[in-house]
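In structure tokens below, several structures.
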Structure I
Amino acid sequence: MGERMTEYDGKVRVGGAVQTHELAKLMITKVAVGPMDNNAYLLRNRQTDEQVLIDAANEADTLLTVIGSGGITRVITTHQHGDHWQALAEIVARTGAITVAGRDDADGIPVPTDEPVGDGDRIQLGELSLEVIQLVGHTPGSIALLYDDPTGAPHLFTGDSLFPGGVGNTRGNKKNFESLIHDVETKLFDRLPDETWVYPGHGADTTLGAERASLPEWRARGW
């Protein structure tokens, strides 16, 4: 009897198995890489097999195994912090992928950004697209990526700007926190429904509905 495929729950660990979230038109494969327990996401268009990678964080060989022989057309970096681009140079060298990052963070990424993006821009994946949402605070040019699934709930890749239990680290900087919580509230929670699935840069997945009631608490505590 064949091995039963694990149902996707978004819980992966470094050195463990990947998980794949199968949507009607898109396959989302999540893998954790060390040494800072980062998440990387491979998105594949089910009709065309075109693939993009979100955050070549580390362990290039692990990421290349997940990518497989089909290659990737683009690699998107959610923000400039070094734990999110350790494998970027090697992934680009091995795949020839186009690099994409927020235009206000591009100077902080040592691999040149071929396609700088900002609020409202779209990154194509065949006939599918990811909408860029800039969230200022964790870094100046942090971006989230929205796949608004025409057949179901939206899917949101938030980098280090939104996690289960709070927004990203602003290191005690009040101005940066106020900017980030404002952007997260107005651009994500005020716009998108509770069933929106959230894929963060570290740790387990969540939904906007699971986090929405905690927004006043996050504001009050200031982080």
Structure II
Amino acid sequence: MPSTALTYTDPLPRLIALPGVYRPQADTLLLADALAREPLRPGAQVVEIGTGTGVLALRAAARGAHVTAVDVAWPAVLAARLNGWRQRLRLRVLHGDFADRTRGRRFDLVLANPPYVPGPDSRLPAGGARRAWEAGREGRAVIDRICAAAPGLLRPGGVLLMVHSGMCGAQKTLALLHRQGMQAHVTERTRIPWGPVLRSRAAWLREQGLAEDGEDREELVVVRAQHP
């Protein structure tokens, strides 16, 4: 059964998080839960999309995986490199869009904590900290791209682990992945209080039908999809 609470007991390490870099939060912990349960052989090829501080990439590297981490923000790239150096773990950290930086490569495991917060502006920010969470009016601007790209990113038997808000529609994510011929289901769930971004746009979320009147907690889900 999917979990309904954060269960990760091994604390995340202290990490360098430069200004504007997404710091590990509840979604990071939930994805760390899923990663901890995933079989990962030494030498497995892993990519993390939107690495931020590099915390999940480092978890995979500590288990002997060969890890590539990608982020569109230079401060995140620098933070992940510094954290890898401090922990004496080898990471290949690349700057840019994940589709460009992974072209022609396939992986055993893809980790993704993409931007997923719905907002009234359909245009995605070109820079700044908001790039880590703003994801268009449905919150799916990056999620849908990852779903479309997943079969081409994964080796046969490879796995995608992706966390996002329930507001974005877990069933839609599963349907897109099934359409790509992948086996997909939700493995982790938890509910957390709204953070400042969601609280600031509560009225808009309710107008859009993304939240009920009086609702102030957000569901997070981890989707696991496996390439046949």
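Read the figures in this text as sums done on the coordinates, not as results from a lab. The structure displayed is predicted, hence computed values, not measured ones. Cβ atoms are built from the backbone, for glycine too; each structure is taken alone.
Which of I, II yields 21 for relative contact order in percent (Cα under 8 Å, 6 or more apart), as computed? Source structure: II.
I, II: which one has FRET efficiency 1/(1 + (r/R0)^6) of positions 104 and 152 (r between Cβ atoms, R0 = 35 Å, to 0.05), as calculated, at 0.65? Computed on structure I. So helix-only ellipticity at 222 nm (-39500 (n - 2.57) for each DSSP H run of 4 or more, over all residues; to 500), computed for just one structure, reads -4500; which one of I, II is that? Structure of origin is I.
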